[in-house]
Structure 1
Amino acid sequence: MKQKPVLNDTQKLEFDLEEATSLIHMAIHRAGIEQPKFEDIGLIVGVLAMNDEIEVVVKFHDGLRQFTRRELGGSYVEEHIPE
């Protein structure tokens with residue numbers, strides 16, 4: 001299955017609030033992992049505004065991580081979760 005990048009426009013350097021909030025509840029994992037394990041999958045659970053930059057908060061099995069748009073960029077892909 002072809003992996004779908006989390007972000008389509010990788011030229012933009014920063015999130016705007018609307019874009020960041022539209023990602024909430026999206027399951028993601030690092031690009032290049034064909035069969036991600038449970039611990040590889042994270043869920044975008046929040047948005048954080050710090051130092052004039054908006055970041056998304058991702059809950060992984062072992063804890064929370066925050067990502068700027070540049071960090072999330074092409075490094076993570078959307079995980080398809082069957083309904």
Structure 2
Amino acid sequence: WFVPFLIKLLQNDTPMLRLLRRNPFPHAPPAFVRARLYRYRFSTARERRETGQWWIRDLVGDYVPPVRLAGRDKEPAER
């Protein structure tokens with residue numbers, strides 16, 4: 001489901017965008033999109049006191065590297 005979601009974001013698909021709380025690209029569809037993968041863990045008591053954060057996240061890497069549409073109604077193509 002994720003690749004079709006990215007395609008619809010790149011196409012600025014109105015019906016799909018209605019599923020989101022707000023359009024993240026209100027003026028024009030993005031030229032590229034990417035998805036990053038993070039590992040989440042609860043903060044320690046010390047981290048919570050010092051930062052106020054309940055969660056700590058660490059970047060694992062790209063889940064989907066930057067992609068763009070190769071043409072209308074096509075799969076994303078890598079940059």
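For which of the structures 1, 2 does the calculation of FRET efficiency 1/(1 + (r/R0)^6) of positions 8 and 56 (r between Cβ atoms, R0 = 25 Å, to 0.05) return 0.20? Present the calculation step by step, with values, prior to reporting the outcome.
Details: 1: 0.95; 2: 0.20.
Working through the options, I get structure 2.
On volume of the Cα convex hull per residue in Å³, which of the structures labelled 1, 2 is highest? Working shown, then result.
Working: 1: 95; 2: 131.
With respect to volume of the Cα convex hull per residue in Å³, the highest-scoring structure among 1, 2 is 2.
For distance in nm of label points 7 Å out along Cα→Cβ at positions 24 and 48, which structure out of 1, 2 has the highest calculated value? All intermediate terms of the calculation are to be shown ahead of the outcome.
Details: 1: 1.6; 2: 2.9.
Largest value of distance in nm of label points 7 Å out along Cα→Cβ at positions 24 and 48: 2.
Can you tell which of 1, 2 yields -6500 when helix-only ellipticity at 222 nm (-39500 (n - 2.57) for each DSSP H run of 4 or more, over all residues; to 500) is derived from it?
Values: 1: -2500; 2: -6500.
The structure behind it is 2.
Assign the value 2.8, calculated as distance in nm of label points 7 Å out along Cα→Cβ at positions 32 and 64, to the correct structure from 1, 2. Could you put the intermediate results ahead of the total?
Details: 1: 2.8; 2: 1.5.
The read-out was computed on structure 1.
From 1, 2, which structure was relative contact order in percent (Cα under 8 Å, 6 or more apart) = 38 calculated on?
Derived from the structure labelled 1.
Computed from the coordinates by the stated procedures, all read-outs in this text should not be read as laboratory data. Computed from a prediction, not measured in an experiment: that's the story for all the values here. Cβ atoms are built from the backbone, for glycine too; each structure is taken alone.
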